[in-house]
Structure P
Amino acid sequence: MSTKLYIILVVIIGLALLGIFYLMSIIFHDPHFFGTVGFILLGMYVFLAIINRIFIMKKK
């Protein structure tokens, strides 16, 4: 898998997660909770994706 494709995949999944949390915040009328949790999870997800990519690069 190329790095470009991997980055695009990470961005798409990240946006999908953000969209889900945004919809939940509208449905449950609690933007602060879902906003905070959503951004924390998104941050962790992106961080793990980058670390994962670095490890894959080092193995080759």
Structure Q
Amino acid sequence: MEIDIGIKVKITPEKAAMVGETAIIADLHLGFEEVMRDAGIAFPRAQIAEIEKMLEKLFERGV
């Protein structure tokens, strides 16, 4: 998907915004699961693995 607001912004399947050769990745919540676990709230570790896979895909494509 591309959005034209005077500059071209491309949204990748991994939900990164590409402006030229710059990738904008936000809201990953890194460390969130650990903080919740430390507070005694059970939270699945799977989310970290999903984030790592998403980032690997971006880097493999040269993003």
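Rule-based calculations on the coordinates, nothing more; no lab input. The structure displayed is predicted, hence computed values, not measured ones.
Each of P, Q could give helix-only ellipticity at 222 nm (-39500 (n - 2.57) for each DSSP H run of 4 or more, over all residues; to 500), but the derived value -33000 comes from P. In this comparison of P, Q, the computed figure 22 for relative contact order in percent (Cα under 8 Å, 6 or more apart) is attributed to Q.
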